[in-house]
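Where a number appears in this text, it was derived from the coordinates with a stated rule and is not lab data. Everything numeric here is computed off the predicted structure, so don't read it as measured data.
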Structure I
Amino acid sequence: MSTLNGRAVAGAHFRAFPFPVFALYPAPTYRDAVSSNNTSSIQAWSPQEAEDYYGFRRWGANHFTVDNSGCLCVHPMGDQRQIRILDIIEEAAQMGITPPFTIRVQDMLRQRVIQLNEAFCAAIRDEGYDGRYRGVFPTKVNQLREVVEEILDAGEKYDFGLEAGSKPELIIALALLENKNALLICNGYKDDEYIRLALLGRRLGKQTIIVIEQLSEIDAIIRLSKEMGVEPHIGLRVKLTTTGEGKWAESTGENAKFGLSASGIVSAVRKLQNARMSEALRLVHFHIGSQVPNISTIKKAVTEAAHYYCELARLGFPMGMLDVGGGLGVDYDGSRSNYESSMNYSMEVYARDIIANVKTVCEQHGVETPDIISESGRALVAPHSILIFEAVDRISREVEDATPLRGKLQPIGEQMKDIYKNKSHLDSLERFHDAKQKKEEANSLFNLGYLHLDERAEVDRLFWLICREIRNKLPAIGEIPDELAELEKLLAEQYVCNFSVFQSLLDHWALDQLFPIAPIHRLNEKPTVPATLVDITCDSDGKVSAFIDLEDIKSTLNLHPLQAHKHYYLGAFLVGAYQDIMGDLHNLFGRVSEAHVFLEDDEEDGFYIEETINGSTTDRILGMIQYDADDLCRMLKRQIDRATRADEVRPREGVAMLEMYEKLIRSKTYLVPAAPDDKRRRGSRKSAGK
């Protein structure tokens, strides 16, 4: 196996454990039997037990429940109306979409937009606040057209706008945002072309505000606005001394990448005054980081920014708006704590604390309260997206169907057998140490040529049986030693799943972001297999080995035994923020397909798939890296022709080879597991799309 920068980039999906003994089972869809497929050992499980273990009600609020058949249901509007996710999978299959694919629950997206706006409306009403809320969606969180259009449609009555942080995003926003009462906030580094685009929006009557991130941008805005004869609306992004918390804390504070210090603000306003453009300054902006877990951090930042706002108003600038940026979190683990993957506040508390603190500071300064803008992206789009993928194989730590060697073993094998039978009645820790020592001795003997392969395999088999016995007895031990506590992780199965972490869960790999993951069916059966997940890339980092827990992070997730000729579907939830856009082309898998789901208004539990989008095909991905599919086909044809002329390949065989190659180069990039023996159960007319 070759490595690049210390990271394995080729070969099997095997993590480097201290004792590298693994047995790879063939994919269950191609086996006549799977040893773990023992229906007599299935234990019944209640919906409540499933919901408690996987945390559906904790991180999913009122949006996920388990029905009596063991299927996970999504409640898009948080009410009694529900959709079985398995029905969506079956309906999508009839439309040519199979896992891995993304389900976009569009009603949930709309509901989040409404909830955010209503939270601020309620806070303004309850606090007697004179300003209004004017939210914008930061397009960098998810630029996909169907997402942005759905948000704008849902926020139309609230005059909900957009934020752009680059020229391409601004081009999107200028075209899609037709509501002239909605704001268009322009952030990010700006060249002349970016500023011209923003001023074009002003020329068309849009509520475009250019936020100054660096002092050098002021001169360009003054010059270009005079050249185009357009009066700009300008905002100043301030660097707060308050720092954020969580994974993005270092992007805030006085060393932040963007924003102006106090001295920079003074210089900026003097430039505006000298250019006789004081009327252009309308907004103060700050950003305290993404996914802020602690409401206290938000309150401190809002209070500090409000003082900046009041000071600028005192200097005579018209102002009128305070942009509190992003930061509104998502409770990924359901703990409602200030842990980095959670948040210790609700959307309603977030809105109320912002309104109350701004009002207090403005009253202190005798300044009229501003309109409040927030750039909440993650909280809006994360919940609506579910990644569906299938477990197609498993990697085990032991060979369950291996038969013991007959006859007398070499001394090392007999010694390991004695430890297995525990003839000396050792305690668990001492037994583990002895077994570990004998296994290491067996490895050395094998490497020196003194131990045959079958004898080495028998020592390995006994070692893992000993470890499993010790692991099973751990619950009866009061205080578990650290070495034995690691057995759960060492013995965990690895479920091979048909997706790419680097494409669909990039933040898990890059930032250790936790995402809820759970089966979407068989939830009326107790999950008995501690497992981690590995994807189908050739990179050993393509794995999920950290899972949400109420009080900590789990290294394994209990799943169900794979069954022969039956699909086993899993879902990764809350993946609608950044994952769609930031996924890469590692191993050239590309984007997965999508199904956009809406509730059926005239039926209680009905739904329909409004649209499907096919994922990346091989020829399209190849074109992105300068390969032409037709050229590749011609190149292979030349090789086949040469082989045919040399009588190495029969003509008919050569034609079949080329046809297969041409077919696959136009097909999807992900695995195509064999269909189960039993026919797919069609969803009822009540719950199926039309």
Structure II
Amino acid sequence: MRLPAIILLPVAMVTALSGQTTPQQPITQLPYTPSLDTRFMDTSVQACDNFYKYACGNWIKQNPIPDDQSSWDVYKKLTSENQLYLWGLLLEAAKTDKPRSANPQKIGDMFGSCMDESAVEKAGAGPLKASLKRIDGLRSLSQLPALVAAEHLSGGSMLFSFGAQQDFADSNSVIAALGGGGLGLPDRDYYTKTDAKSVEIRARYVAHVERMLILAGDSPAAAKAGAAAVMRIETELAKASLTRVERRDPHKQDHKMTVDELQKIAPSFGWKVYFGAVGVPAEAKLNVSQPEFAREMSKQLQGTPLAELKEYLRWHLVRAKASSLSKEFVDANFAFFSSYLRGTKAQQPRWKRCVQVVDRNLGEALGQVFVEKTFTPQTLARTKAVTAGIESAMKSEIESLDWMGPETKARAMEKLAAVVNKVGYPEKWRDYSALQIQPVDFYGNLERAEVFESRRDVAKIGKPVDRTEWGMSPPTVNAYYNGQMNDINFPAGVLQPPLFDPKMDDAPNYGNTGATIGHELTHGFDDQGRQFDAQGNLKEWWTQTDAAEFQKRVDCISEQYSSYTVVDDIRINGKLTLGEDVADLGGELLAFIAWKAATKQLELKPIDGLTPDQRFFVGMAQWACGTERPESLRVHAATDPHSPNEYRINGVVSNMPQFREAFACKLGQPMVREKGCKVW
């Protein structure tokens, strides 16, 4: 994915220099910001010294982080503008004084019930009552599988994760998938690191769990003991979990087994009861991505007193539902996860959170309305044309590689030819007719939406893959590549100014959106994507010699990015960010080649004091203008497979001779690496 991982929202509002925000109003037309604006540049900085600051310095000065954000950048600003627009659409859809068709009724009533804050406050912790009673009534481990199944179906996250997955060995088949989970902190490393900050975070986490358990009805003494039990259980689960770097290797997560075999390695949990309760066919194929985790989970269930296990279950129930409960739950949840962990200063306004709720739960119903009003056939056609040019550039690059042999090249060409391009929105929209949404009952609406989506997901198991399905809603400002689908996906939300700008010359559009397309295409050939063949099967199609040559080249990139400091003494984990870093560099190279091919018959001239090549690179940098709070950078470094924005720009251009020539940079200047890295 091109977008940095933490995706919150806001801005089409006026932002004061302090970062405070003025009250917002819904908008009826998306604002226009050009894809290259020289006013955002800081020319007091030399491009060859720090290109990111040269291209983005004034944008950063003019756009301080809003109080309700942990970071702020061009993508988030556009996301916020989309949200202000969606807010207006939802206010209209929520009106009940005239007939509404099915989808407007559902999105309008979901939004309206979310905005009914007085009803939510009146309910307090009441919506948790039935689930808490069920947990309190647990008398033995034999009752646990049915309870966990019910909570998983309604959006719970306790003990482990479960869902449908494409079979690694047969990408046309959907199988059952059991994974790790059951942790409250952002990553397993939060439980294992021994530095002072990690110790402090764990102490604050225990205090937060204690607070939430009290809100859920525990006595102070029970909550204190319960929080300690939660930390003990989660720490053991974390130790048995794969690291994020290990999870980047699909071979480490491919462990087919039967339910009976799973029962042998994790005997304390009734798996057949669980699978029956979630609706998985008895004969379904099963992948257990982390067998050691399953073993440890079983061990924890066997060795944990029932009273402590109940406290763990209570905590994960409250954690999963906190954002949909009354203000005291919402505020406590925000205080730890947003304010303390990420440095966010203020809670997002309710309208914004409610827009997110609708997009998350009814994304294609909302997206259908968004697309009808914002996405033109011209944008669709132009995006497809740019994509074709990028793919042609990739074909030429593969053909000319001097380190790859003919056998591997032939397989690479097959894979490239098989890539499916999805632009704007799905060819068939999701059917929400079976989902009941009421104008009141916010918590109930969310529960029904979660169960609807869980049932839809589980129903795929044992059936052929639907290759038309999307993993993002159309208003999303992001893009992605799916290795098992072998497709690249560009929602309508990301194909707008200032990212894709029909009014602008081709140079910045190729530098920005062209590079996004190239980025996603390159993911098919990064350290993860290269392990899947043209059909999306996990299959070795490289010769040993070519695989070794590839590894040498990606090691160069990993070592480069691992030298960059994120915050304090924390550096980028170049092995975690490797796929995104490879895609950033490959995508920009492909975009440059495609742009040159598309404009070779044109006599391009300087505009606003920038040569065409300089406009390409400034356009490329200005998608990433932004900044991030130090607390958020810490979380980012531990959990995000993307490097921070500054290094996603400077790290790329310092490897590109084309950049060096465009700005007449000399060897020895910071933006020129003596031995540059290049894979594709």
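Key figures
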read-out	value
Which of I, II leads on Cα Rg over 2.2 N^0.38 Å, for residues 129-240 alone, largest value	II
Structure (I, II) behind the derived value 1.03 of Rg/Rh (Cα atoms, Kirkwood Rh), for residues 169-448 alone	II
Which of I, II leads on percent of Cα pairs over 20 Å apart, for residues 553-624 alone, largest value	I
Entry that produces -15500 once helix-only ellipticity at 222 nm (-39500 (n - 2.57) for each DSSP H run of 4 or more, over all residues; to 500) is calculated, selected from I, II	II
Comparison of I, II - label where Cα Rg over 2.2 N^0.38 Å is highest	I
